[in-house]
Structure P
Amino acid sequence: MSTLVLGIGNLVMADDGVGVRVVQRLQRDYRFPPGVTVMDGGTLGLDILPWLEGVEQLLMVDAIETGWEPGTVVRLVGEELPVALKTKLSPHQMGLQDLLAVAELQGFSPREMVLWGVQPAVLELGMELSLPVAAQLDTLVDRVLAELAGWGVGVEPLAG
């Protein structure tokens with residue numbers, strides 16, 4: 001079983017970089033078994049398409065517009081994803097929506113897709129996450145690890 005954990009976002013646009021920051025923490029603090037790729041997808045959009053070939057489980061982390069309070073964490077699955085991605089926070093989300101559509105057309109859409117997202121507070125130039133989003137980093141890491149465990153993926157913490 002092939003699994004891809006994909007952090008999406010732009011690190012220089014404040015809260016938009018939350019998905020990348022979660023993946024960076026996962027890469028720094030955990031060892032993943034063969035068959036699991038943890039990737040900083042940044043703002044690559046359709047350039048990620050080759051990475052989806054053969055992936056059965058796709059777990060994405062991103063800032064997502066929910067209309068709720070900043071820092072609200074949300075889990076979206078399967079058919080909820082295209083609907084949620086219609087409201088774009090930044091140009092990369094058009095790429096993400098296109099990416100999933102093209103993967104489906106190519107016949108290698110992942111069997112399971114989950115997006116863990118957080119409602120951003122600040123989407124302006126800046127390297128720091130807002131306080132409400134930064135406060136959810138540990139929660140997002142924990143939710144990703146729990147999702148992977150639910151898929152039968154064992155992850156080892158690195159000694160630190």
Structure Q
Amino acid sequence: MDFRPIAAEDIPQLLEATVDNVNWGGTDRLTVKDVLDNSRLSQYATGFRIDRDWGFAAVEEGKVIGLGWVQFFQEECPGYGFVSSDVPELSINIDKDFRRQGFGTQLLEFIVNHARKKGCTSISLSVEDGNPAIKLYEKFGFRPVSREGNSQTMILSI
């Protein structure tokens with residue numbers, strides 16, 4: 001698998017990945033329109049700024065099979081995994097056909113290593129109860145720091 005930086009042409013895929021992330025359980029709880037109509041959710045795609053945020057596309061045999069991106073949110077418009085304005089929040093999504101094959105682990109490892117090189121001291125994320133991805137996050141050392149409803153915010157110290 002290869003990794004390339006997320007570019008402007010990937011922004012529509014960030015929206016698809018965000019919709020897929022909120023519908024992780026296999027049921028379509030929210031549509032693209034629902035996500036776009038929710039400012040807190042839509043910012044994961046439409047609020048991604050290449051001059052401030054960063055991420056990578058995971059490419060296998062010429063096809064983008066996953067996206068991992070971090071964003072710096074502000075207290076007045078926080079993401080679901082918001083800790084502080086200087087802690088970037090991670091979103092990660094692997095195409096359904098490529099899950100449980102180690103691609104998420106590889107992408108997450110690449111992102112964490114890149115964050116370390118950039119001088120980040122921690123990364124946060126939000127994960128809903130029951131989401132099997134929590135095992136991957138725990139394996140990497142993410143630890144819960146707060147809870148909102150049926151989701152927990154986790155942080156990784158780098």
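Every read-out reported here was derived from the displayed coordinates using simple, explicitly stated rules and does not represent laboratory data. Quick caveat: nothing in here was measured; it's all calculated off a predicted structure. Cβ atoms are built from the backbone, for glycine too; each structure is taken alone.
Computing mean count of other Cβ atoms within 10 Å over residues 16-23 across structures P, Q gives 19.1 for structure Q.
Here distance in nm of label points 7 Å out along Cα→Cβ at positions 40 and 144 has been calculated and equals 1.8, so which of P, Q was it run on? Only one of P, Q returns 1.8 for distance in nm of label points 7 Å out along Cα→Cβ at positions 40 and 144, namely Q.
Starting from the value 40, 36, 32: which structure in P, Q was Cα extents along the principal axes in Å calculated from? The correct label is Q.
The greatest value of relative contact order in percent (Cα under 8 Å, 6 or more apart) among structures P, Q is that of P.
From P, Q, which structure was FRET efficiency 1/(1 + (r/R0)^6) of positions 56 and 120 (r between Cβ atoms, R0 = 35 Å, to 0.05) = 1.00 calculated on?
Values: P: 0.75; Q: 1.00.
That value comes from structure Q.
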